[in-house]
1. Tell me which of 1, 2 gives 2.4 when you compute distance in nm of label points 7 Å out along Cα→Cβ at positions 84 and 116.
2. Going by distance in nm of label points 7 Å out along Cα→Cβ at positions 108 and 276, which of structures 1, 2 comes out largest?
3. From which structure (1, 2) was helix-only ellipticity at 222 nm (-39500 (n - 2.57) for each DSSP H run of 4 or more, over all residues; to 500) calculated, if the value obtained is -7000?
4. By the measure distance in nm of label points 7 Å out along Cα→Cβ at positions 4 and 284, tell me the structure among 1, 2 with the highest figure.
5. With percent of Cα pairs over 29 Å apart computed per structure, which member of 1, 2 shows the largest figure?
6. Computing relative contact order in percent (Cα under 8 Å, 6 or more apart) for each of 1, 2, which one ends up highest?
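Bear in mind these aren't lab numbers, they're just calculated from the coordinates by the rules spelled out. Here the structure is a predicted model, which is why all the values come from computation and not from measurement. Cβ atoms are built from the backbone, for glycine too; each structure is taken alone.
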Structure 1
């Protein structure tokens, strides 16, 4: 059992890795202080609310006069967004890189990092309803009433109870060149903090240039494949698994090819279907199902996305610096939530996190809003 006092102590200790690192460029003569911005940021992150609503509710809690029916932007929210818009992307990245550095200093000091980790790379699309010409907005598949989004590539540890998001990279395009460069950048960043055993990637990364980049990085990988007719032709009648040598090719410029192992295992819910993968690993018919099961751990990144969403403020802002700050802030809070659960669980290693995101938000909120 985790006592309330212990949980609160751990959550507040975790929060000290983040909040002191945040700098908004507030001038001493400004109407609002850095502490005001920390409070409204905490509120809109924990409530997944817009800055305007967060500013009004914060001022109401302070018993200040607020015109709650006004359609004009709340002055505190307006000031926060003004300062975020004026931060450079490099300045934002530097702040949250510092948060990550401090996080891993704690993990190493506590000896809570595994010697080797499996990681997954995926894309997080934050839907956007404004102009397609907005900076950093990409066109993607239609969903939630729009085909536009701000997109962030992320690399996440997929082992249970240590699902830290190690690296985040904004995507300005979604073609193979952008994905290839994202994979390289994410893996290189992650290697500064952990030793990678293997990388899992979904079908969106099934492209010869991406797989070639993984080969050049010298990292083992499993990539979910979109089976071609040539792949399916290797599946004999009644066969449970397929393991074979395969050459991925792109014949149009820029051409590329890479030799891989292709394997397929029966779909878990559809008896007439198989799931296909390409890999650098030494797979045979006796181990194919085990590697497919290992790939399913990649769904840990889907879980982390949902939980990052528990800390993501809402916004309609088209300004990239605002979106970037909000997303990295949510990732940082998510990582601190994972850290708090690791520290409070100790050697118990429960199946579920002893501190839920809702409780974590409540305990952090005690001191920061």
Structure 2
């Protein structure tokens, strides 16, 4: 439904040319919820705006469905209003002088092919019902809460019945509690309507909870593209691992390669770690990443062949849902997250273990 091929965007600034997007290529299937994730200035919003027709690419090809909307090589550039898509902006872009009904009806009234008034009313009321704003039709838009304005902006996108809807950090203006409540509601609504969604955010939780696939961007390129589970459990680089949640990192050397019949072994600055990823050679130097929640205290249930790392609890921070403990290993530390009822104290000597499947080997 969305195809972006070799997209480049260059800007001129007072410091010279800025290469904001560097050869980005993505394919989004019909009905897929696809997220561009990354820090400020990585090129994710510029990519979205090129798809919407709000920025002019320097190079590349963009298609929405069967229609090529931009092709630098062939001189094709379809205006925004002719592209089969709708957009929800970060600022919502609500018209303050219009009522809720008129805000949602605005795209239909401005369409080149006029929509009959009876059809306008039917579609507007249907869109408002979907976002749970029925009964607010005559209310001035500024009199809505932040969450209601976000849903109003979504209703305005829905009413066009476009095949693709674009989201530019639409939840960033909501408070933390409302943002958490709205994430699942928004994803479920988009899925129920069968829309194809391209969603831009810098919030890792939004990406992990909402997306079918995530593309993490850095300095204008895609650092990794995969499902949320794969991104979290198998990051390809230190940047991806650290951007998606907290992580422990160490350098090591493979002393026993993993095979189809058994785990391998890595000698690290923490101690020996088992790992399960195949395709690495003996004596190969590697970087490893381990999530804090996957560092466990050894107990009677720990398999006998699992390597144990001995250390001392140097610090404990109570985070409500867990205890975050720093385990000192002499020259380095390991961060672990334990159940808040865990009986540990600063100064305790502990054995920690990491299961082989929880050790990620980084490419870079």
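1. Working through the options, I get structure 2.
2. Ranking 1, 2 on distance in nm of label points 7 Å out along Cα→Cβ at positions 108 and 276, first place is 2.
3. Source structure for this number: 2.
4. Going through 1, 2 one by one, distance in nm of label points 7 Å out along Cα→Cβ at positions 4 and 284 peaks for structure 1.
5. By percent of Cα pairs over 29 Å apart, the leading structure of 1, 2 is 2.
6. 1
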